[in-house]
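Before anything else, here is the set of structures, which you'll find just below.
Read-outs: derived from the displayed coordinates by stated rules, not from any lab. What you are looking at is a predicted structure, and each value in this text was computed from that prediction instead of being measured.
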Structure P
Amino acid sequence: MPPVSVEAWAKVNLYLHVTGKRPDGYHLLDSLVVFAGIGDTLRVEAADDLSLSVDGPTAALLDGMGGNIVLDAAQALARAAQIPALARIHLTKRLPVAAGIGGGSADAAATLLALSRLWGVTLPPAQLHALALALGADVPVCLRRRPTRMGGIGDTLAEVPPLPAAWLVLVNPRIGLSTPAVFKARQGCFSAPQPLESSPADAEQLAAMLAHRGNDLTDAAISLVPDIAEVLQMLQTTPECLLARMSGSGATCFGLFAGQAQADAAAAAIAAVHGQWWCKSAPLLSAS
């Protein structure tokens, strides 16, 4: 079997409402998740043991973070398929970590997809979904790799109306942020679910629809990492930015743009002022 490569696209929450809290402490969410055409790359090939190597511009950020979700995913899939976990895995890391764009979750999902092909494994969808959820709340949606409404604790996934072509500028101040810490810092009431019920005609209409929704974790994240407010302000004042918002539990924020030229110009302008920030432009992916 030749090597298999899968892209682990950045996950972006166009809106994120916290709708409740379960007795076990897990929060319930309503979110429109999309994927940007930038991410990590996962490559697997046959081997006599299980190993992981990592390179890439943000690889050093994984140092000292303990166990790796990529290896966890490989071992979980092997157990489920009742086969030995034998593969040489290589991760090229480009996304920042603990950044609100699902880097680790996307890597885990890409691992499941790549190794399923390498090993010839086809798990029933419900079993694969449960396996992914056990790895992390965002892993199931990252397996879908297309615009999705995410509910519950990440376990309830549904189709959304078709989305128009658009571009995103992703900006992170290179400060990691713990998801549990953000939820702990969150205050205020819960929000009602607000799923998109119709398909926006273009990026401008998508921005108008999203303007009536928000990210309920923004204030909590800013209380922990004040730089997020500066990132949002920078995006909001960039010419032709249709909407600026934080993704997930931060600290990455995104700007929504109608086209590539506008997004590329915005990313260049922000990088010129804040060269220390992680700043990338990428298309909004409408399908896998």
Structure Q
Amino acid sequence: MRVKSRLSPYPILDNYGDDYVNSSFDAEYEMTTQFSEIYAKIRFHLENKEIEELIKNEKAQYLVHVECPSTCFRMKFSSTENEIEFKLSSVNLAKILEIRTFIVLTQDIKNFKSVDFHPDYLGETFNLFKHQIIAIGTGKNYILNKDDRDLESLPSVIQIMKTSDKKGSLTVNTDSDNYIMVGLSEDVYELYARLGKNTYKSTAFSLVLLPALMIVLQRMHANKDDEDYKSRHWFQVINSILENNKQKLDDITIENDTLLMVCQSIFADPISRSFKELDSCSERM
């Protein structure tokens, strides 16, 4: 959402106009990307006692508008607190995330005035309406450093194949230097190949690759000091993905939630995507 400088029938507090004097509204950003998740914390700094009073009485609120023009993704977050935190999946985002901050009214306001109005508005009052913007804060364009090559490298070292092994429906073989072999029993493989192509792609993905990766990371952690194991191509690819996202293999164990958390982060919350896919499919039936 690009904010343009334009005339308004009432005063707006912003950084490029002069409707207010001795007043300001700024936003301070803390943003990080980890795997496919974007984490943001935005702190607001407001200097205007009349607008502060509106927020205190819940007649106005801070609002963050997030948009990715390339994918038409839009979302908003609001609060009467001077800090807003949110998390987004970068799966549906590309290139640039445009973030804009505002203060908007939550109800109609009659005869609004401020001692910090520009002298041109001396003695003036304004009838304002719910949802109107009364302040525009600092914006930010967040560049999405999505290294798609990394995440594309993960499937490249995993091969899903049909197996006649009687150990169960799913097996994971990490003995190869180049590939992780995920084996599916014959009947399960046929279902995976048929349903996983289109209709239940996310669900099939979660059922097979999520548990497989959990097993792989467990083995990597257990063998992290084994030079032969560490030299394998698939080990180096996965370890590189972890390091690029500030995750250490030493810290990933089955003893706490780190193993499950990392696996879900790498695949962009596959459980949630699977249930949404199943829900969507059930609605069409």
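Ranked on relative contact order in percent (Cα under 8 Å, 6 or more apart), which label among P, Q comes first with the largest value? Could the numbers behind the result be given before it?
Numbers: P: 24; Q: 16.
Going through P, Q one by one, relative contact order in percent (Cα under 8 Å, 6 or more apart) is largest in P.
On volume of the Cα convex hull per residue in Å³, which of the structures labelled P, Q is highest?
Q
From which structure (P, Q) was Cα extents along the principal axes in Å, for residues 122-217 alone calculated, if the value obtained is 39, 35, 30?
Source structure for this number: P.
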